[in-house]
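Once you scroll down, you'll see the structures, which are given as structure tokens.
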Structure P
Amino acid sequence: MAATNVLSNLFASLQNAEMRNRRECVVIPASTLASEVLRVLQKRRYVGEFEFMDDGVGGKLRVQLLGRINKCGVISPRLPVKSSKLVEWEHRYLPAVGVGTLIVSTSEGVMSHSEAQEKGIGGRLVGYVY
């Protein structure tokens, strides 16, 4: 069986459901990292509530959509980035300054690029959303 990229499944499911004006979507399989990314998206008001559903295999995540995602995607490979260089990556992946969020996995957990800049910590780029 081929390895699945849980995050690319997450972002693809969110993007496809948003394009079809769905109110919710189910993401398979679930993972801790996917839950952490959803927590950041929820904090930034891109998605509503989400819940883990145990199906005995890998689990699923049911996510309420708010219709706020225009585009989202995974950044692969997960590139290491310093807090001082986050602005350059913001220009590369986001359409304009102040529009959208880069998602960064840091030693203090998964957070948005602006939170990482405030704390002055770097990490690995995981994905983007706007």
Structure Q
Amino acid sequence: MKVQAYLDAIKLKLATSPSIKEAHVVQERGLEDRGFFRARLHLVNADFVEVAEFFVIALGEIQTVEYRYQWMDPSRQRLRKRWDNAGHYPDLPNFPHHVHIGDTDTVEPGHPMGVVAFIDVLERTIGETA
């Protein structure tokens, strides 16, 4: 897959997701073998999400290098969940991938995923609570 095709796939997913009311692309960069995407999302349940992903093309495939997907309440004061791969929980399975749960100190193992896969998770989660 090419960088621009991946960026286009992300924007298409944001535009067609039934869980996203409005998406604002904050930053988008694409080079021949890498890219970065950041957006702010307003969800149909009034919650707010910020997504950021840095990726590379390796052997013709997209590989997510760094990511942060932060899901907040409508006031943006309360964290619902944050998925990221910052290296600060080395004892968790699947290190460095982890999920912060709410405003507590609870952190669970996560797994690598790009923006499109994250939106799939978001859609399933919102669908379960609707």
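FYI, it's all coordinate maths here, none of it is from the lab. These figures come from a predicted structure and were not determined experimentally. Cβ atoms are built from the backbone, for glycine too; each structure is taken alone.
One of P, Q was used to compute distance in nm of label points 7 Å out along Cα→Cβ at positions 14 and 94, and the result was 2.4. Which label is that? Computing distance in nm of label points 7 Å out along Cα→Cβ at positions 14 and 94 on every structure in P, Q gives 2.4 only for Q. Can you tell which of P, Q yields 16.9 when mean count of other Cβ atoms within 10 Å over residues 6-13 is derived from it? Considering all the candidates, the number was obtained from Q. Once mean count of other Cβ atoms within 10 Å over residues 30-37 is evaluated on every structure in P, Q, the highest one turns out to be P. Figure out for me which of the structures P, Q the number -7000 belongs to, where helix-only ellipticity at 222 nm (-39500 (n - 2.57) for each DSSP H run of 4 or more, over all residues; to 500) was derived from the coordinates. Of the options listed, only Q reproduces it.
Kindly point out which one of P, Q the value 17 was derived from, the read-out being relative contact order in percent (Cα under 8 Å, 6 or more apart).
On the way: P: 24; Q: 17.
The read-out was computed on structure Q.
For structures P, Q, calculate mean count of other Cβ atoms within 10 Å over residues 78-85 and state which one comes out highest. Before the final figure, lay out each step's value.
Numbers: P: 13.5; Q: 17.6.
Biggest value here belongs to Q.
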